[in-house]
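Novice: Alright, structures below, take your time with them.
Please treat every number below as a calculation from the coordinates, not as lab data. What you see is a predicted model, and the numbers here were worked out from it, not measured in a lab. Cβ atoms are built from the backbone, for glycine too; each structure is taken alone.
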Structure I
Amino acid sequence: MKILLKNGRLIDPINDLDGKYDILIANGKILKLEKNINEDDLKVINLDGKIILPGLIDMHTHLREPGFEEKETIKTGCEAAAAGGFTAIASMPNSNPVADNPATVEYILSKAEEGVVKVYPIGSITKDSAGEELAEIGFLHRSGVKALSDDGNPVMNGEIMRRAMEYAGAFDLPIISHCEDLNLSSDGVMNEGYNSTILGLKPIPAAAEEVMIARDIILAELTDSVLHIAHLSTARGLEMLADAKQRGLKVSAEVTPHHLTLTDETVKGFNPDTKVNPPLRSKDDVEALKNGLKEGIIDVIATDHAPHTFEDKLGEYDYAAFGISGLETALGIIYQELISEGFIDWRDLVNLMGKNPASILGLPYKGLHEGEIADITIFDEEKEWIVDPQKFKSKGKNTPYADKKIKGKVIYTIVDGKIVYDDGGDEGKILY
């Protein structure tokens, strides 16, 4: 079926487009992109000035399958991504079994065929993500992984990380590093500072992240490797990133919506849904990260979508699991807290959540252009909604944004020319 998107505001920095355009979609591709298209015998969607973007990519998603299907499946994770406006996601390897071998990667790719968005697997740096022995990186590359990471488990051994960078470089695979010194973070549960003291919760110092950022930047320089720092959360870490870039190193970094919009003050209610790793940081850290986006130091906004069961987040703060279910709130939060406040604009967002993730992972990303695949995100800046986790497509209902009123929402997600998410109803519909 042909689809005609009419009267939308198309924003695409890749093709230097910003203005009112119509888009005719047929056979999975953009057939026409013009100021005014009139054709018969097709489905017409009048967007009335709503935002049209090239499809967004989340390069840091935990899909949990295989092994933890009670938390999320590849199918439900893809549905959550579609509801959040993402047309593609990269799945982190900490499943069970870990994605440290071709068989598990092939399983993920096979299951992803049932999903409504594209899935790109990330392979594990070490066997079982245990940090003790390198995974078979060549075989992982051949099976289709787009990067290597032990995310959730830092590679504590510097020698192993060095060798991983050397081997990954031979296959043009970036290393995505979870920067955490476990000896410093120990059994901490929140950011070290005034709030951890008054709440009596075990602290995680900023240094636990920063010393590992420093180590990995040094190793990336030594090995001339591509390093991507996951979920950057501190001002000092940002300074080290800026210095590495100034010296011409192949280092990039991502930041999450929650580290851009929430501080450790949020933990005061002891809500386990505020427990994340790295932890929510100080107000100064948050302001530094926002400025890092504005100044172009940070390359990517990624969700670090980490769904959990109700039981995982139940009970005392000390024992609750780390993680936020972030795919479905990300774009609304970023629009309300950053775009509306002038820290970034829509062109920046396409780079941060589309072009740059694709570049780091080696994915095709040519934006909205005649003849290209029709992967499209459509956003309504005026639509107001209240975050209701029970309406999430994800199995994970764990969000610190529950009951928050947000202005701005994804209304359509189109993948390969097919509408896979339609927000026409109160809960939105996934379309297969």
Structure II
Amino acid sequence: MSSRQAGRASGFVQRESKLTAGLFVKTLVLGLLEKGEACLNELVGVGQRLGVEISASGLAQRMTGAGAEMLKQLLVEQLQVREEELGGGMGILKGFSAVNIVDSTQISLPENCQAVFAGSGGSASKAGAKLQVSYEYLSGTFNALDVGSGRVSDQTSDLPASFASANSLTLMDLGYFKQATLVAIDQAHAYFVTRLHPQVNLYWHAADTTKADIVGFLNHQAQPSGELTVYLGAEARLPVRLVFRKRRPELVTRERRRALRNAQKKKRTCSAPYLAGLAWQVCITNLPAYTPDQIFLLYALRWQIEVLFKFWKSFARLATVRVRRPERFLCLLYAHLLGLLLFHALVAPFRLHGRAELSLPKAFQRFQRALPALIRAIARGWLRVPRCLCAFLCTLYPNAAKSSRTKTPSTRQRLALAGL
């Protein structure tokens, strides 16, 4: 779907205007890529470079619900294109068809957006948006980028099971822990690794009626790590591997302090068995033929999406909000996400060059430097664009390579050393 078709389908285009749907999209996307916290006047300047004269108030008036819907349609379509066309791995984790990492991040908003984007409450902002993301690690692309209210629980999301396919691996945190999700992934002949939820029912045998005392079992373990087979859920009785390893004393102290602090904020208490269980790191999985150490290393891949969120917010300035109308916020957010999707699609095939790995922040800085020339090329006609993009990609190595780390290997190096 072109921007013109999306504009008509969403109702954004109702009459002829010098600010066409295509120019509106280009202005917002390229402007926010060039400067994540760009104000209206700066976006107007980008529009002028693209060949359209419009005032700041005129641009603001076009940031309507229809404009947001048009940008959302384009984002959804581009996600589908990325899923169909992009692929390739990193020379690791060859036993999986995909490695899907699911997580969410919050964006605080002005209080007058509360009616549309209610915050999570408590000490958090009264208004906030939540971005639900499914990131495919092997190809460096995205399955989904969903925007919703900050109050919506991660557990209601269907992303973990939506993209589970044969031989794929799904990694998720406790916020997404749901027995039905794990069963759906298993039935798709796919795999999962997640932390054990402290309130889930586990049984030693499929026919047991009494829950297994996992904490009591762990407290009597002489070995620092190990595994056993248990059955998940009072109804599902899904056979899973429970893998465990003892935490270092300083980590145990930190986790218990964090648990007590969070409980105090919510005016709750932590039970003695729960605090005792924090001495162990425990995951459950349906993966066969992987050692406990390998499974914990696979689960550590989940941190990659946290790195992405930090990159989006700190370097691309995704969470910088200067507007007070929900529809304008959505226009800017969807345009920002479209730009980031474009950037990730460009650099994904070049994440490796020999033994060197690409640094996303450094690559993004190079991309921002290339944007003025890219904007000029787009204004003159698309024939010049491939040359600009090629010039940018040729600067990635060694200019945007990660620094050499011999003492602290990268995630890819750790996986390769572990034979994964």
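Novice: Say we calculate FRET efficiency 1/(1 + (r/R0)^6) of positions 216 and 360 (r between Cβ atoms, R0 = 30 Å, to 0.05) for every structure; which of I, II gives the highest result?
Specialist: I
Novice: Suppose helix-only ellipticity at 222 nm (-39500 (n - 2.57) for each DSSP H run of 4 or more, over all residues; to 500) works out to -7500; of I, II, which structure was it derived from?
Specialist: It must be structure I, since only it matches.
Novice: A value of 0.00 was computed for FRET efficiency 1/(1 + (r/R0)^6) of positions 56 and 208 (r between Cβ atoms, R0 = 30 Å, to 0.05); which of I, II is the source structure?
Specialist: The read-out was computed on structure II.
Novice: Now for a separate question. Suppose Rg/Rh (Cα atoms, Kirkwood Rh) works out to 0.96; of I, II, which structure was it derived from?
Specialist: Derived from the structure labelled I.
Novice: Work out which structure the value 0.75 belongs to, where FRET efficiency 1/(1 + (r/R0)^6) of positions 264 and 392 (r between Cβ atoms, R0 = 30 Å, to 0.05) was derived from one of I, II.
Specialist: The structure behind it is I.
Novice: Comparing distance in nm of label points 7 Å out along Cα→Cβ at positions 184 and 280 across I, II, which is largest?
Specialist: II
Novice: Suppose you compute distance in nm of label points 7 Å out along Cα→Cβ at positions 152 and 192 for every structure in I, II: which one lands on 2.6?
Specialist: Computed on structure I.
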